[in-house]
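These are the structures in question, set out in turn.
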Structure 1
Amino acid sequence: MNITANAWIEAARLRTLPAAFAPVLIGASLAYADSQFSYTITFIALFCALLIQIGTNFANDYYDFKKGADTPDRIGFTRATASGIIAPEIMRNATWLTMALAFVTGLYLVYTAGWIILVIGVFSILFGIVYTGGPFPLAYNGLGDIFVFIFFGFVAVTGTYYVNTLEFSALAFWASLAAGALTTSILVVNNLRDTISDKKTGKNTLGVIFGDRFLKYEYVLLMALAYAIPPHFRFREGFENIVLLPMLLLPLAAYLCYKIWTNSDKPDLNKLLGQTAIHLLLFSILFAAGILSG
């Protein structure tokens, strides 16, 4: 099978990578503000996060195909395995190779920061695979949102802070809530788009269990949680006004909430999904800039 580079790029789902970049950026900015920042350690942490995200995307592509979730009537982006572009065994091998590379690279962080990072890394890889794989796939049992919130929020932000400083921080915890909320909002759009096809194939996301309206409420609440964090830093943690920079994005957040509530054409949610990912990226950049300047 002749597989092009574009096929692998599409399978890696580059549009989802802000979910890996944003929490590392926020955690690193907190470490820098505490004068305990290492370029080398942060770069390796980011590289590992990106590899785990890509490996998770490969695993989703493979396991969703194996479980029959990627049917012809699916309205999401093209899946490489289901469309026949990449053979299942090749996608499976790519998953394990990518995760293995993340593990080996992450051993440097274990060497510098200790065993706790080994635990974090192993569980991050494990849950990346069992998100759609294994006998009890998280995404098929209404647990995807919870684990995305935890791993792309608390684990990624506080983990990045820890590998730089060798300590945990309450500030990193509060900041992780914003990253986790906005990353989960991307998943919410994805699940809202796919509720019909997921229900047919037995993929019991929260949208299938509780309905579309639940997901729309969830999206708005996640946005509200994220935008509560910069004011917390300003008025409770003593940062300067510049930490409120992300509030400049409130009109965009309001627009996204409006679009998700008024949408009646599920294929259009592909565009909203991309916009939600861009919103996460912009928020994290402004938040990090505010932390560094405040």
Structure 2
Amino acid sequence: MPNSPAGVGLSRASTPQGSLHWSTLTHLIRLSNQSGTLLLMLPTLWALVLASRGRPAWSLLAVFVSGSFLMRSAGVVLNDLADRSFDRLVERTRTRPLASGALGVPAALATATVLMLAAVGLLIFTNELTILLSPVAILLAAIYPFSKRFVHLPQAVLGLAFGWGVVMAWAAARNRLEIPVWFLYAGTIFWAVAYDTIYALQDREDDARIGVKSAALLFAARTWIAVGVSLGGMLGMLGLTGWMVSLGPAFYAMLAVVGVFFTRQVWTLRGSVSPAQAFSMFRRHVWVGWAILAGIWAGFLI
């Protein structure tokens, strides 16, 4: 989809349709751009650290780091399968393997299936509750690519999908779900709405031309307000989560630093933002995720 995580494809002539070469697969799963993986992974790490009070099991860290890579890779394949006809109409996405014809649908389906089965296989290292929660993650991953056809705020659906890893990580660490995880989940949804709206600014004209729905089109000139409200909601939910698990002042100091960064981004969005600038602003949210993780850890110490 034009407003889905960016990747670089191959030209139609470079690889025969349906063949399955490593270079084609790496382009298909966006191996060179792991921003999406990190944005999926980091909230799960927040949950693991919070649920374990700063001492997450190494085995669970490995499970959720690996699972984030596998699920995000499967997700972009499903996204490209759903959007290949749209992607051909957009300059930025027309060279993706499925859109360009460098890879056939059966091969892409097989790739997505293998990735999702591998992710499901990791669940044997968790517990029964986490396993019971996993079908929701798969369902949300399958629904999201089609939400852009029917929902004016598909970024919220992305947030539901990306944030579900938080719920699963908490369950894996504590074998039960408690009130703080739902505030953390809400904060992750707010965050996804904000950064994916910024991402969608790259493709506003193309999305309008081909009939794709996005928050960037829905809010138009008020996009900066929508992003600001979403980021404020994120900070509020994270603050409540920290309060409920008794994090120390270091956590709130980091939230304040992140809040200053968010304020600068929202101020920038009041003016004209180029596609390159929007992509750069989006990628900086990875550093926000790392900063919050550091703040959570510090909050258990200070």
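Values in this text are rule-based calculations from the coordinates and carry no lab data. These numbers were taken from a predicted model, which means no experiment stands behind them. Cβ atoms are built from the backbone, for glycine too; each structure is taken alone.
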- Message: Of the structures labelled 1, 2, one was used to calculate distance in nm of label points 7 Å out along Cα→Cβ at positions 46 and 214, giving 3.8. Name it.
- Response: 1
- Comparing mean count of other Cβ atoms within 10 Å over residues 198-205 across 1, 2, which is largest? 2
- Between structures 1, 2, where is distance in nm of label points 7 Å out along Cα→Cβ at positions 102 and 126 highest? 2
- Assign the value 3.9, calculated as distance in nm of label points 7 Å out along Cα→Cβ at positions 54 and 262, to the correct structure from 1, 2. 1
- Message: Can you rank 1, 2 by mean projected area of the Cα convex hull in nm², for residues 190-269 alone and just name the one with the largest value?
- Response: 1
